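Read-outs throughout are calculated quantities, based only on the coordinates presented, and are distinct from any laboratory measurement. As the structure is a computational prediction, the values presented were derived from the model and not from experiment. Cβ atoms are built from the backbone, for glycine too; each structure is taken alone.
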Structure P
Amino acid sequence: MLNKYPLWKNLLVVAVLLLGLLYALPNLFGQDPAIVVTGLHGAQVDADLEKKVRAALQEAKITPTQVERNEGRMLLRFDTTTDQQKAQHAIAKVLGEDYSYALTMAANVPDWLAALGGRPMNLGLDLRGGIHVLIDVDMDSALQAKLEAYTGDIRSVLRKHKIRYLTVKTEKGKQLGVNVKFKDAATRDKALDVLAEEFRNLGVEAVDADGAYLVRLTMPPAEVRATKKFALQQNITTIRNRVNALGVAEPLVQQQGDRRIVVELPGVQDPTQVKNILGATATLEYRLVDTEHDAFEAKETGKIPPGSRLYKVREDGRPILLKKRVIVTGDQITDAASGFDQRTGSPMVTVSLDSKGARRMRNVTTENVGKPMAVVFKETRVVGRDANGKPIKRQVEEVISVANILEPFGRRFQTTGLDSPQEAHQLALLLRAGALAAPIDIVEERTIGPSLGADNIRQGFISVMIGMAAVLVFMVAYYRVFGLFADAALIANLVLIVAILSLLQATLTMPGIAGIVLTVGMAVDANVLIYERIREELRVGSTPQAAIHAGYEKAFSTIMDANITTLIAAVVLFSIGSGPVKGFAVTLAIGIVTSMFTAIVGTRALVNLVYGGKRIEKLSI
């Protein structure tokens, strides 16, 4: 029978719409500002912890609307983001190192709906409020660090093969590399063969310059690119670890271009803390003290013994000579926690090493029992900016602790000599997160307040409603009953977009709302094409039933072509765009797919329901 859907197709349309309504529903219940507390290192989130947290909030005169404890975590809900921010500082004072906390938005979804997997959409930074930071990675420093590492490896290889060298120096400029100087050509030629075999990834050549016999090892373009890529990825991993340690729910840390990183922290409102944590490059080095030479004499004369370096003790400023050979460094630290030394009550950091670092520490301390070992604190500080606005950075290296090795130790030990509990806490955080592979510079920073985010949500909602209302009125005025069919499809389309975004747990941003508004306008394009084709068929004398059938059949290829080209544009935007552009592309792509279903299948089902299988003389179109 003409213009009648089979039962299964009608049931499919109904099922899709009901599922869309079900999974769009969680967005109607709203979300509360909340803090999630979880245990670390096996710490229990129990009634005692809840009592302690409640007491801290009561002292700060903050009353949570609800406190929930389940599955090893505690969720505290608040009326406003202001209470949430205040509660964060109050809770931080009592939790300690064994617990982490994160600011988030907790949905008020009924239990039965949550059990079915119903969750609201995530809100982006511009809708929730928070901090946006754009970070530039210093690639020149990354390459210099790589050259320094090669320098140490070259020295070790030459010592291993008992080849004497005069100097090993890094070379900057267009051709990055290391120059090794020898006293004669025979030694140089022997070293050339050894280094060429050991460093196959570098260019190795013999060079005679000004009577000097050199072996030059250069970094080829492929090695330079690989070093830069590693530095960027290592910094992304380190920054992500630091962000997680800050206690931020749903943070965004992603690459932008060849040397930049975007960090978005929803709910965070303290840019100073964020910059201090993200930009910090603090780490530790453990070295043996040079007890054979006088540090004061070395400082006065400027003659530093070979194999040693001159440092300053933070506590009293006195000079101290340390061996150049580093026992372990910060990148071999797997865990760190701050606390207080039970004997002296001073702040300390408990450090755990990886297997390689533990083995090295055990070997060195076993061989040097009774000798002093020093802890060097290294930090890069911004001391000003040059004429171009670029930061001027200076590396500070201070000895924070000197102690005799009483007995061999390996994987786990304590480091003291820190000025305050706050410094110990921050150092532990940085050591847990790992060291940055290259220094970074924050080139852009934006703080979006919660109230501005709420205004953006309201304005975005109003724009969608106004755009949708205008389209609804136009379609009814121009296409009568068929306009009502298009309006129903448009409403269903909006519901399906929200449902899919919620199911995918996509993040909705202002550009995403713009994509929805654009989709609302585009969604009726398919119906306009179909309805105009039906009117054309009626004008040439086709019967109403034949005109409906021809309208849907003949307009389909045009609709498909138009939507596929728009979908291609959305895919390209998503693949090469940054965060806001990606948000726009996602909602646009989802809207194209859902609008094709509602405009073609959905309206056809309604038309068939009203007009299908009947003898009619006229269509209200």
Structure Q
Amino acid sequence: MLINPDPVVVENSYVKNYDQLYKESIENPEAFWEKIANELFWYKNWDKVLDWQYPYARWFVGGQTNIVANALDRHMNTPVADKVAMIWVPQDDGGVVTYTYKQLNEQVSKFANGLKSLGVKKGDKVMIYMPRVPEQFIAMLGCLKIGAVHSVVYSGFSATALKTRITDAAAKVLVCTNAYPYGKKTVPSLENVKEALKDNKSIEYVIVVERVKTGPVSDSLPPVLGDQRQAEKIASAQSGGPSSSTPVFITWQNLISKQSVQCPTEVMQSTDPAFILYTSGTTGTPKGVVHSHGGYQVGIYATLKWVFDIKPDDIFWCTADAGWITGHSYILYSPLINGITTFIYEGTPTYPDIEIWWKLIDQYKITKFYTAPTAVRSLMKFGEEPLKKYKLDSLKILGSVGEPINPEAWLWFYKYVGHEKCPIMDTWWQTETGMHMITPVPSVPLKPGSAFKPFFGVDADVVDEKGNKVPPNTQGYLIVRKPWPSMLMDVYNNSKRYHETYFEKIPNVYFSGDSAKIDEDGYYWIVGRNDDVIKVSGHRLGSAELESAFVSHPKVAEAAVIGKPDEIKGESIKAFIILKQGVTGDDVLKEELKQLVRKEIGPIATPDAIDFVDKLPKTRSGKIMRRVLKAQELGQPVGDTSTLDD
């Protein structure tokens, strides 16, 4: 099935001829990306567009810039300064918050000055453990403004998951909320923070936003707040003196209340790190993916502009969370770099009711709407009636992100949300890629369920285990042959893992870990993960991390987890547990294990099913063969079992 674009959409699109521009971009990618980079602000131009020392790419080498210089500073002496930069709608009746670009710049400067007052300097790591509140985005921008490196941790993660990331990054400051509403619940996030900071060795300050009015915020903070010791410690930090392992807790308001609205933006090398974002891997702890200032901003600026056909009056709503790369790239940084209004709703797609998204689209005249297949499927089950009350006529382009979208959900989204007028930009990309990699643009014919073809300058392919191109409609490994500007620079503190994960499985290419097919028309169809990472509602969860949580229970000897197809979540988690000798499994123990995983990783990781088993399929070297478990569970051929021990 081929859906051709509306001629009006083609006429308004930046890209009128995909094939011609793609051919030009692949023939000379450096010239292509350099032209785009020249649309942005640089304190100093680069000496070299690309330094490619396999497997490391460094873009715009010698260039000096800062993401904040392009997201805020360059708009200040233009009409954009008075445009609304951000609209934030709380899930309760707390009142909508809007910032013009000028107002946002002032808040970012105040927070940046606050960080400076705590001794934070260029290169220091700041952990941000927050829900979708304005302060989350202000904190991210404030870090980059002074050259600090932020690392955002998804607010649904547990204390253990937070602690792991704090420890790996050796973060100096943590920014959090005291608590926050999530649907009908109130999440006591500060309790997680206190738990995560037991045996703390790096965090010196905790900055707390009072999101929930549960009495004076100081009631829930350790007693050091506001005492003489706090003043002494801040003075010590400012003088470069030693710090205690017990962090000082400070309220956001106390930190910024007396700060200046003026703060110079740090001049950064293009290749300086901007942020670290942790993503699950197949083994060990989550990987700290490092992104730069220069190359990253060029990639996200161009992809948002061309994929969503960004115009100055757009109001862009990306429903993701900034705990994930989608929130970094397409809620915050690229909308601001493009000078448009970014819209943020704090709540879930079904709270306070199942119509909330459609109400907000009509009320705020959203023009471009970017969401996840999981959300589309969850709203599909309520049928079309809830949508019939709403016009949704402000919408011009829809987008899908996080996982493959099945054709049924695609068509429902297209017909009932987009009224068959809005093309759907089904985008494939990763934390590691930073930007859209396989994606349509609005002017091309679409196939429901296909992510179209590579973005300009992206040399992607589908190959076998030896790196040979597979025939059309054959499943293989999705790879990228040449570097692109917003690719990860490294795995933080673990270059060996960078090499092994991304560049050694198939030599001389970037190995994405995803499977795909290319049809006879050159359209890409993303199949899913081919490693041991499970995607639940678009969130990546490592098998090793899940299994480690199960095995921490005193009654569990071994554990293996798989992802099973789920019509709402994409994948659900099923665990296979071997109990210690003499232990009997029952429903009570299953519930204990589910709660343990919730506590260790977060609610998103809660398994849907647990089986107690006597043995697991393993190789002779002792590695659990999860693909065999999955094939058996789904009633599929188990394939080659020659390496099985039994």
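Which structure, out of P, Q, was helix-only ellipticity at 222 nm (-39500 (n - 2.57) for each DSSP H run of 4 or more, over all residues; to 500) derived from, given a value of -16500? This value belongs to structure P. Quick check on the output: -0.98 is log10 I(q)/I(0) by the Debye sum over Cα atoms at q = 0.16 Å⁻¹, for residues 355-538 alone, derived from one of P, Q. Which one produced it? Among P, Q, the structure yielding -0.98 for log10 I(q)/I(0) by the Debye sum over Cα atoms at q = 0.16 Å⁻¹, for residues 355-538 alone is Q. Assign the value 19.2, calculated as mean count of other Cβ atoms within 10 Å over residues 19-26, to the correct structure from P, Q. Label of the source structure: P. One of P, Q was used to calculate FRET efficiency 1/(1 + (r/R0)^6) of positions 363 and 563 (r between Cβ atoms, R0 = 30 Å, to 0.05), giving 0.20; which? Going through each structure in turn, the value belongs to Q. From P, Q, which structure was volume of the Cα convex hull per residue in Å³ = 164 calculated on? Checking each candidate, the match is Q. Cα extents along the principal axes in Å, for residues 251-586 alone computed as 62, 52, 52: which structure among P, Q? Considering all the candidates, the number was obtained from Q. Once mean count of other Cβ atoms within 10 Å over residues 107-114 is calculated for all of P, Q, which comes out largest? That would be structure Q.
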